[in-house]
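K.L.:
What follows is a set of structures for review.
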Structure I
C-alpha cells in the first residue's frame, strides 16, 4: 500500500498516532472523529493514500464500493437507528474549496439520535 510519510491519516493507519478505531481490514480503516458534529461521527479511509475524491479513478471502483457498503453497517453498529426511522449522513469533502482539511480521501459518517430534530 502506498503511504505518505507526512499524512496524519497514513500515520493513524500505521499506528503512529492513536485513534479510537471502529473498523479495520486489509483495505480500510475507520475511526471516530476527534471533533464530532453528531452523536455518531466516524471516518472511513482507504489505507492506500489517495489525496482526495478528485484523484479517484476506475482502478478504485472496488475500493469505493467497499467504503459505501461498509458505511451503513458501521453506522448501525455505532448507534444510528436503521432507515427509515433513523439514518445517517455520508460526507466527502474534496479539495480546499470543498472544505477538505486532511488531504487523504476520507468519508465522514454522521448520525445518531438528536432530540432537537423531529421525525
Structure II
C-alpha cells in the first residue's frame, strides 16, 4: 500500500500519556501553543498530498492500526499544523472533525524518534 504520510515524534509533552487512559493521543507539530504542548506528542509537520481514508492504516514504528473513520479536517490539520487526535476506539463514524479513529487495541508505546506513517 502506498505511503500517504510519514513523520517522526520530536518531543513528548509532560502530560501526553494522560490521554491514553481515554484511548486517545494528541499529535501536534513543533509549533504547538505552549498551553497545549504539554498534552501532545510533537511531530514534524509534513504535507499530505492524498486523502486519508477509512481502510488505510496508521503505524507507530511496528504497531499498525486499521483506520475506521476520518474526521473532515484531519488531512488539513495534519498538513497545516501537525495536529490531530487519534482515538483507538474502533468508531466507524467520525464524531469530531479533527479526529482519526482507529481499531480498538492496545495503544502503542511512543518515544522520541517513533516513526508515524499512514498508508
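Only the coordinates and a few stated rules stand behind these numbers; no lab work does. Just so we're clear, the structure is a prediction, and the values are computed from it rather than from any experiment.
K.L.:
Among I, II, considering only percent of Cα pairs over 12 Å apart, for residues 24-63 alone, which has the greatest calculated value? Kindly include the intermediate steps, with their values, before the conclusion.
P.N.:
Numbers: I: 65; II: 70.
Comparing I, II by percent of Cα pairs over 12 Å apart, for residues 24-63 alone, the maximum is at II.
K.L.:
Given a computed value of 33 for relative contact order in percent (Cα under 8 Å, 6 or more apart), which structure among I, II does it belong to?
P.N.:
Details: I: 29; II: 33.
Structure II accounts for this read-out.
K.L.:
One of I, II was used to calculate semi-axes √(5λ) of the Cα gyration tensor in Å, giving 19, 16, 14; which? Can you show the working numbers first?
P.N.:
Numbers: I: 24, 15, 14; II: 19, 16, 14.
Label of the source structure: II.
K.L.:
With helix-only ellipticity at 222 nm (-39500 (n - 2.57) for each DSSP H run of 4 or more, over all residues; to 500) derived from the coordinates and found to be -6000, which of I, II does the value describe? Spell out each step's value before the answer.
P.N.:
Working: I: -6000; II: -2500.
This value belongs to structure I.
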